[in-house]
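Participant: Down below are the structures I want you to see.
Read-outs: derived from the displayed coordinates by stated rules, not from any lab. Bear in mind the structure is a predicted one, so any value in this text is a computation, not a measurement. Cβ atoms are built from the backbone, for glycine too; each structure is taken alone.
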Structure P
Amino acid sequence: MARVETVSLWDHSAQEQEPAGDAALPDRVDVAVVGGGYTGLSTALFSAEAGLRAQVLEARHVGFGGSGRNVGLVNAGVWLPPAQVREKLGATHGPRFLEQFSNGPAMVFDLIERHQIRCEAVRNGTIHAAHAPSGLRDLKARWREWDAMGQPVELLDREQAAAKTGTDAFHGGLLDHRAGTINPMAYCRGLARAATGAGARIATGVTVTALAREAGGWRVETDRGSLRARAVVLATNAYTDSLWPGLGGTFTTIHYFQLATEPLGARRVADILPGGQGLWDTGRIMFSLRRDAADRLIIGSMGKVIGGKEAGISHRWARRRLARLFPGLGPVRFEDAWHGRIAMTPDHLPRIHVLDEHLYTAIGYNGRGITTGTIFGKAIAGLLTGADPADLPLSVTGMTQVASAPLMKRIYTLAFSANQVLKGL
């Protein structure tokens, strides 16, 4: 199928080639996976390696959703500090969740190495930067928790943070040595290559229109015919539609936008994030910054792109933000601008749901898609091959609707737009 659109800078800068996709659908498979992002492709890869016949069904192209629009920070853990994770998940799942998600970056980088995925992988950590004294107090508390667990997380004072980031705008930071950066679309395509190499099939440009229970599993209807599957996995996260009633109401959708400069040259940006780390800050409306292999600066924040790469509110916000952070950088031109969706849950923790017999979904990644999608894909593949659900990083649950989601989505949209306007002045 011919490509319709480019979704981000990563789409055209990725070294990994887009998979061609299968022309025809099989009659029967062990598992049908709806969605060709990190979760779907991880599920397909680990299912195929376990000997299952796996079929990925992607409505557009591999990485079209959040996977191809990601910032590319391979972070450990989740939004919450460890003590809150234990409190919310309990004495059994809390420690297990923390262990598996602490090891999440290692899992991602091990897959990259094992399958030789060309995704600009840099394993030098990420920096959570303190935007204010209050942010530094929060980071100190987090550091004490991670340090007590023996995790390689380093607290940076203001001077150390300036040396690591190239700006004195931050009051300190937390350098997580477990983490790193990648080209997120290239990683997604590399997972697709690995999955097909293991025997999985990937069909792109195929929209699943209905799911129906039948003896022995599910009938999966698509706009290119139907197939039967023993199990179905919905791997659509923030891009979930109305295929399964009510699933889209289990989270609040927010957007995250990014702008990428043209390549600036190593000498011009030598002092900006010289160790290759990406960063995000502690502000309530956070922003992110990183460099890629071509010495572009990629800057982003919560909200949609307003305008485009050459003009508009988002362009002005990005230009002013870079000028304030790096006064000596000088004028920059932006090569690309894009935004994607994030599925936020009320407690900032992801979910694995059993929607019906042999029908699973992992959802609500709260902006941590790379590690969460990879971990949960492997976990669901384990369920399909007989693993004990008690060994999962969190309990399998049914759906719970978030009644406030439509209102909160509107509130967030207004707040994020106002932030761009005010910070761009």
Structure Q
Amino acid sequence: MPLWWNCATLMSTAAGGANSLERPRPIWERNAGERFEAGPPEGDLATELAIVGGGFTGLSTALHAAERGVAAHVFEAGEVGFGGSGRNVGLVNAGVWLPPQQVRRIMGDGPGGRLIGVLGAAPAEVFALIDRYGIRCDATRTGTIHAAHSPHGYADLRGRAAEWQRLGAPVELLDRAAAARMIGSPAFHGGLWDHRAGTLNPVAYVRGLARAAVSLGAKVSTGVRIMRIRRDGDFWRLESDAGNVKARSVVLATNAYTDGLWPGLRNSLVCCSYFQVATEPLGARGAEILPGGQGVWDTGRIMVSVRRDAAGRLLLGSMGRAGDALSRRWANAQMRRLFPDLGQVRIETAWDGAIAMTPDHLPRIHRLADGVVTPIGYNGRGVTTGTVFGRAVAEMLAGAPEADLPLPLTRPGRVWAGPVRARIYDLAFTLAQWQRGFAPRS
């Protein structure tokens, strides 16, 4: 795994905290088919399950808890989906970042095989939720393409394809010509087409999860920051700027936006910033770009993503923070490189969010104390992992055995020199963005 993925940018604040509230808004909000409004609670309250964070994980936990008759209450510092969930690329990918054979080497055949199986089926679970609750999120189900940025990248994809096919997964290795036809770009050396996967509008999806959870009796409060969690007899007491909450169980669903709420937790991972740029709707000019509606991400050391939204905009993304002039220069250079016949295109906006990375690039479900758990470290697979882990944690808290979780419960470790590495790589990503704004990437 490349060195870039072992380090990260500065930590963000939890659940859409104060700094992130000032950041540019994602394009997804403009054409989200779902609306959801909430506000802070009034005074002290009690619930069976308190959930901190209103993104994919927190709202999936609330929805699935409510399906099982557990009273759940979500507390979000910003608004639903304002953090990493709403700033997502919206790829509904299967598996984890690593190839299946490497997952088994790290975790062992039993636990590794279980995680591969659960997350391999995760897109189907997401799409089933969308269908069951009528979530209007512009979901496409035509797969995603992992595109080879170099011959070495294509060799890696060949190995991934062979292993997934051995496991019976519907994946297809594309040669250079096939990838060019499907993506509409001559820049890639081939690709891996995963037919299980797809795309969606992440803001609309997370709002739809909130709507569905509330329809079943769960509660969602926004604009409320949980500032302290402490044991109070048989309960947990959560102290907020809007009152106190008493709960039997707590799920911290803050992932990349984890702050100091639980001491030491934010030191168990590093967080990369990922920015995206959206063009104006392309209309007929973009007809040859991803005509099948797939989303794309490449094998480069500093990953680049490409997809279209429902309005026909072209969305480009990469590691780093969104800076107005710099991001636009980068995007223009990438469009010239990837789509040389497209010509000049107006860029509407740019935004960024945070990705929680772990040292081995595998997710975690930590038991922080009796009755307190946190699914965390999704390594860029938030849509599917957050949805599935939220469901699994809700089932466990409703009485299902721990052995049914996608992976064993663990205690958080500590990433060595995380803050220093974060600053170094924040600068490195910015430098790479600047360089590629002046010359096409090789």
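Participant: Please state which of the structures P, Q yields 66, 50, 44 when Cα extents along the principal axes in Å is computed from it. Let's see the in-between values first.
Facilitator: Details: P: 66, 50, 44; Q: 65, 45, 45.
The structure behind it is P.
Participant: Could you figure out which one of P, Q the value 2.5 for distance in nm of label points 7 Å out along Cα→Cβ at positions 172 and 204 was computed from?
Facilitator: Numbers: P: 4.6; Q: 2.5.
Answer by label: Q.
Participant: A further question on this structure: Figure out for me which of the structures P, Q the number 3.8 belongs to, where distance in nm of label points 7 Å out along Cα→Cβ at positions 108 and 260 was derived from the coordinates. Mind showing how you got there, number by number?
Facilitator: Working: P: 1.6; Q: 3.8.
The correct label is Q.
Participant: Consider the structures P, Q: one of them gives 0.30 for FRET efficiency 1/(1 + (r/R0)^6) of positions 180 and 412 (r between Cβ atoms, R0 = 25 Å, to 0.05) as calculated from the coordinates. Say which. Could the numbers behind the result be given before it?
Facilitator: On the way: P: 0.30; Q: 0.05.
Here the read-out was taken from P.
Participant: Right, next: Work out distance in nm of label points 7 Å out along Cα→Cβ at positions 28 and 364 for each of structures P, Q, then name the structure with the largest result.
Facilitator: If we compare distance in nm of label points 7 Å out along Cα→Cβ at positions 28 and 364 over P, Q, the biggest value is for P.
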